[in-house]
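Below: a set of structures, written as structure tokens.
Every number here is computed from the coordinates shown, using simple stated rules; none is lab data. This is a predicted model, so every value here is computed, not measured. Cβ atoms are built from the backbone, for glycine too; each structure is taken alone.
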Structure I
Amino acid sequence: MATLWALDTGRSYLVNVVVANEDAPVPGADSVDCNGSGGSAAAASECTVLVKLRKNNGPLACCSAHAILDVQLLYRDDFLHCVLSQSGDFMFVEQFEMPKSTLLYLLFYHSLFALPHEVNGKPIYLLPNGTTGRFCLDLTRENVAWRGSRKVRRLMACDRFVVAVNRDIRDSLCLAREYHMKQKGSTWLDVSYIELLANMASHPACGVCIMALELLEKNSGTVLAGCLGYSVGSVYHDFSMFTMQRGPEGFGNFATKLLGEALQQCGYNIWYWGMRLDYMEQFEGKYGGRVVCKSEFITRWGKYRNIRPTCTLEAFLRSGRCMLPYFVPVE
């Protein structure tokens, strides 16, 4: 069976088919299913079929080539081929047909983080999928000096700070929302999405584990900075960071380096950050940050999402090998 990805609905395509065995029938000559829209095919010649697609009249009609019209396709491991074939910076999907948590687990499994949005009053998700690639830290890079800067060593030595993972995921998400509202006046991280992600963190599925790593003040337990993300096998994607106390100490930068070292020591392969933004430049070069081209990214994500790391992030943080001691709440 052959699958055609990223076609516009309401259009017709002539598809050239290469058949290894000259005596074999033309694949798809009788019927074609394209992104859940349905269609028909008539053999134009021995190796060409005419594919006619029904028009989509839903809220995503204007971007049907980049829309997931049949969410059942997400159950296919080869859906990553669809992600790779896209020519836009975003894909789109309606919030319908299946429980939202199930939809998000499947999207996350395929490297697609979901941003709540609306089109003509209809709720959809925007799915970032950079055309040129995605900014990542390559965790296979050797001899990364995570502890190399003086600021990092000072924060490690002062005995004032501790680290925690999944201390209270709902509270961590709320802190991230508070930070972004204060800094930018708006955020995609609304209250309903916080509840959805918090529930997903409590009930992992499809290998997707929602996580929050936080830097805290040792004596008071005050959260200073945090990184929110999810892991699938030995790939990791962070979808938000926040710094509750900004200052010369660089708490956010320190938390990032602490997490990077921990992920690398745990045996993670790649750390996906999203589309490249200006602030990411400081993690290029010696920290292994770069825009990973689409084909390499999809290949690595597809391979390592099904390979477990050598140890969990929490196990490493509690092992005493981390930059900071693990947080112990006061009873």
Structure II
Amino acid sequence: MTVEGDVDSLRYNELVERALGRIRPIGMEPYLDLGSETRSGTRMNREYMDSISIEMRILHSKPASTAAKLFGRDLTAPIVASALCESRILKRLGPWTTPYLEQIAKGLAEAGSMMSTGDVQHDELARIVEQGAPVIHIVKPYADESRIHGHLESARSLGCVAIGMDIDAMYLEKAWDEVPGPAYLGYQSAEQIARYVKATPLPFVIKGVLSVQDATAARDLGAAAIVVSSHGGETIDFTTPVLELLPAIRKAVPEMTILVDSGFRRGSDAFKALALGADGVGLGTQLVVACAAAGSDGVRRMMHLLQEELERVMCLTGFQSVSAVEPSVLHLPR
């Protein structure tokens, strides 16, 4: 895929429109907004996020910094990749001179952000790590436990900053009314997960947490971090919005690193998540869109735009640092 024009001059909507200009002709636009069955969970998640308003506090405010640290790595902003693997959209947009996951990782590295990988194998993971962004590797709950241990070792040997598992894939992901799959995934007991945590020196991340009960269970199993997530709506329908649950989860596990994903699009979305207790915000679809628009350059540009948006909201709400952001400026739905 070739890239035309000066990507760094594109505004957010221009970057998205460039991507849609490539995605629509191949009939893949519906895959940008997935959800299980009636897609009510996806809709409810977005509606709740949009229903949270932000008050401004400008007098006595000072310039803000979005700098953050996750898993010991300095980032330009706490906006990172959520677990990415094969994309039906980007695969159809090929051929790619450089594989698209490597392009996403390169763009994230240039933006000072963090990559997260899903169902990728050792050699592909190695090439992604080589792009320079710190990498969290999220392992699928394979029915074959030896495959999981192989991924734990790959993450360690290749220098990933953390390893984890998306537990919500145990009962298989489902988009629309597709038959759930794939069949090589399977149930993992709490005892098995505890063994995986102990088997790696890396911080262990449990992804797919959508209750206080699972958050405290993850802590008790030894996990260092969780990702509050509905897997972009591809778990069950009518899931509780991630931001609705986030404050209670933060209160229950104040010592854990908490990331959140599912439906985040703009810097203001990320600000709301940070104010409600997240340490970092994960993107999936927006990075696919950015890569579709302009490869690694598009990803770098998207991340810069979102950082600028987050910085502006912080300035206009009176917060100088990410760690200072708190929920008193938010008005939640009643």
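To test your reading of the models, identify which of I, II gives 2.8 for distance in nm of label points 7 Å out along Cα→Cβ at positions 84 and 260 when calculated. Label of the source structure: I. When relative contact order in percent (Cα under 8 Å, 6 or more apart) is computed across structures I, II, the figure 28 traces back to II. Structures I, II were shown, and P(r) over Cα pairs in 10 Å bins from 0, in percent at 6, 27, 37, 25, 6, 0 was computed from II.
Have a look at I, II and say which one yields -8000 for helix-only ellipticity at 222 nm (-39500 (n - 2.57) for each DSSP H run of 4 or more, over all residues; to 500), as calculated. The structure behind it is I.
When distance in nm of label points 7 Å out along Cα→Cβ at positions 68 and 124 is computed for each of I, II, which one produces 1.4? Label of the source structure: I.
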